[in-house]
Structures are given as C-alpha cells and as structure tokens.
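What follows are several structures.
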Structure I
Amino acid sequence: MRFQEAIRDYAEQPITKQVILDLLKEYKRSYDKINELVKQGVLVPVKRGIFVAGPGLNISKPASFLLANHLLGPSYVSLETALSHWGLIPERVHEISSVTTRNSKIYKTAVGRFSYTHIPLPYYSFGIRRVELTKKQIALVATAEKALCDKIITTSGILLRSLKQARELLMDDLRIEEQMLHNLNIKEISKWVADAPKKSSLNTLIKTLKDL
C-alpha cells in the first residue's frame, strides 16, 4: 500500500515518527524517504518526532487543541485560549496556551505558536474536561472556572487583595460579562483552593463572585 493511502488512517491525528517508519518499512532508507515527503509537502514537521499531514495530502489535520496536548505532556489547554473557547473573553486568541506540570516552554511551529506554563500538582489535576472536537478528536481543556483560576495563578503581578481589585480584573482587564461570571461554579473553585498557589487571591475571587 502506498504511503499516501496508508497515512489516511491517521487523519485528524498528530503523526509520530514511529508510525511513519512503520508505514515506510518497505523502504531501505526510510529516513531519507521522510525527508522527501517533507519536501513534497506530504508531511509537515511540528516538533521533533511529531508531524501533521501537509498540503500534499488531502486529509484533515488535527485541531490545534489536540496538537497542543501532544506537543508537551502532561498538559491541557487553558488560560486565554480556554477562556476564549468557553466564551468568557471576547478576544480570539492566536497562540494556543496550555498549562503543564513540567517546565514552562514555547514551541514556534509551522502550524502555530504553542505556550506551556508550569503549575504544580495536585492543583494541576482539577477542573480538566475532555472536549470532543470531532468524532476522531478529543482534547483536554480547562473548564471555564479552572482557566480563570489558572490565569490568576500564573500571571505575575496579579494579587487580589480586595473585591474592587477582583472586579477590575474580571470586568475591565479581562472584559468578562457579569452574566458569564454568574454562571461560574463557585463550589468547584472552592474545592481547589486548599491545594492552589495564590490561595488568598482565589479566596478573593470566590468572595467577589458571591458578591455579584
């Protein structure tokens, strides 16, 4: 079976080098063949060992959220990207922002820019949702509540000491509509505080949401 036909089974997925080598096992110089496929636009390298289908293949590519999960793990999409996804902030984001238990990192790739910000365990493990992007694609994304908490925790200079400060952050800086804030699950946020960095800021957030 020709490579271009066999690779269609991996449509909508990040493709690892090992998968490609398995599909090219009939070739004696498989690494040279990979380079040739890249030059032909059949494959696009995203990170060492990870590729996506290129313009030379007429198949669907993985969504940016799924690709973000694969570029660095463990991780989940969060911060402004998740806030935009859930409709809390009006801006469309171009960089895909995630959080991870590993060191912070940025990948500038042929298919976009992906950033990863470190947060510690066990706080990391709370508020993660499996989001079905397509029938073949499921990505890990922060809930709206977790994305907001992650934003507060990971942003240098954000220390919420008063309800006024918190309101200004939420409504003026992030431009979240008050009705959207009413919809947030305060009980869920309250469960995370004991294990979270910036506990006082999150407690101020909770008081502010209750006061709306």
Structure II
Amino acid sequence: MIKLIKIFLALGLLPVFTFGQTYQNYRLQKDKVTIQLSEGILNIIPLSEKAIRVQWEKDNVKEQREFILINRLPVPAFKFSEAGRKLKLSTNAITVSFDKQSLAIDYADKTGKIFLREKAGSRKLKADSVLGQPCFIAEQSFDSPPGEYLFGLGQFQDGAYNLRNVPRKLIQVNSQIAIPFLYSSRGYGILWHQYGLTNFNPTDNKVNLTKRIQPAVKKGI
C-alpha cells in the first residue's frame, strides 16, 4: 500500500459507514466534474490526455496561491458517463472511475486495465492549525500490488532505490532534496500537490524510547 500524509496524476480523502461520508450529486462542467460529498467537494480535472488532477475541497477553503500548476492549458477532449454506482471521466488515454458507494477512485488505461486504485476510506482532511493559522492535515492511500517498484521523491542519503514499503519524510535539509513526485514501474506517476511537510509510508506503530542514565564510574589514578 502507498500511503501519503499531510497526491496529481497529476493527483492532487474515510470508511463510508464509519464516518458518515456519503455521495450526494455531481455537476458536469466544461473543464471538470465536480462531485458533492457530505463532507466536501471532489473535483476531477483533466489537464491533458495523460494527466488528471484530483482536488479535494472542504469547508469552502480555497487555495490562496498556486505555485505549481500556473499555466492555463487548453482543456483536453474528454467524455463523461454515469452507469449505476460509477461516474466515469475519460480522455483518449485515461479513464477515472468514481464509486458512489465506496467513494474510491480507480485509474485505468485506454484498454480498460486499472493501473492505480485508491484505497477505500483513506481520503481524509482533518482540521488543524499551524502558528495560529487554520489548515488541514491531508491523508491519502493507494493499493500497491506485489512486484511493483516505486521511485522518486527526491534525493536522499539512505540508499533506498525501490521505495515500496519504505518510510520517508519529505523535508529539505542540507544533504537531502524532497520532491513530492512518485513514479511507478507500472507506468504512472503521482504528484502530491501541496506544500506542507509530508510523511510517505508512515509507520503504523509507535515505539516509546526511555532514556536511561548510566551511573558514574569512579576511575582510579
């Protein structure tokens, strides 16, 4: 499983019954599909035939300034369909499927083969604050099948090549360069499009460490 906390296929959130998150309706626009959920708005935005942006909004909080996706490109041709519990947006290369019941998103190539699947119940936005300024803690997870290799996330000194199941904190220091882009051996890439500290594949268990003070040893002269 790929897990990112605090994504741009460009990506870039709770079990349905546990948290009460439900699908309400959708609105098709000329440049995107807007899906209204009980706890926010999910936008599926085609950027090109091979790039889809998924944007999650909550409590009417908008991004104040854009640093990455600053160029306004022509909207690529796309199709939209609704069939049963599925909403589908398709370009010539990618089909994005949203499940009204699980609220999860699948990504398939032009042959219909799914190459990336969002883990149901993992899309989260939790209200928080930094230095008194309101913000959200974001979390997102994807299924990663056995045999997949994951590369990227910048320049680090730990020697890890395949990042599958490798915990990594994306933070800038003198000897490390964090780049929130992940590339898979299955042929897709993910850009985790936000500017805060990110933990990739964070560990599930916390280990408490206890400081032990060794007694002083008197040495003879």
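Work out which structure the value -0.26, -0.37, -0.43, -1.06 belongs to, where log10 I(q)/I(0) by the Debye sum over Cα atoms at q = 0.10, 0.12, 0.13, 0.23 Å⁻¹, for residues 37-116 alone was derived from one of I, II.
Among I, II, the structure yielding -0.26, -0.37, -0.43, -1.06 for log10 I(q)/I(0) by the Debye sum over Cα atoms at q = 0.10, 0.12, 0.13, 0.23 Å⁻¹, for residues 37-116 alone is I.
Which structure, out of I, II, was distance in nm of label points 7 Å out along Cα→Cβ at positions 29 and 53 derived from, given a value of 1.1?
Derived from the structure labelled II.
Here mean count of other Cβ atoms within 10 Å over residues 77-84 was calculated and came to 11.9; which of the structures I, II was it taken from?
Traced to structure II.
One of I, II was used to calculate FRET efficiency 1/(1 + (r/R0)^6) of positions 101 and 189 (r between Cβ atoms, R0 = 30 Å, to 0.05), giving 0.60; which?
II
For Cα extents along the principal axes in Å, the calculated result is 67, 29, 25, so let me know which of I, II that is.
The structure behind it is I.
Computing distance in nm of label points 7 Å out along Cα→Cβ at positions 69 and 141 for each of I, II, which one ends up highest?
II
Of the structures labelled I, II, which one yields -9500 when helix-only ellipticity at 222 nm (-39500 (n - 2.57) for each DSSP H run of 4 or more, over all residues; to 500) is computed from its coordinates?
Checking each candidate, the match is I.
We did not get these values from a lab; they are worked out from the coordinates using the rules stated. From a predicted model like this one, the values you see are computed outputs, not experimental measurements. Cβ atoms are built from the backbone, for glycine too; each structure is taken alone.
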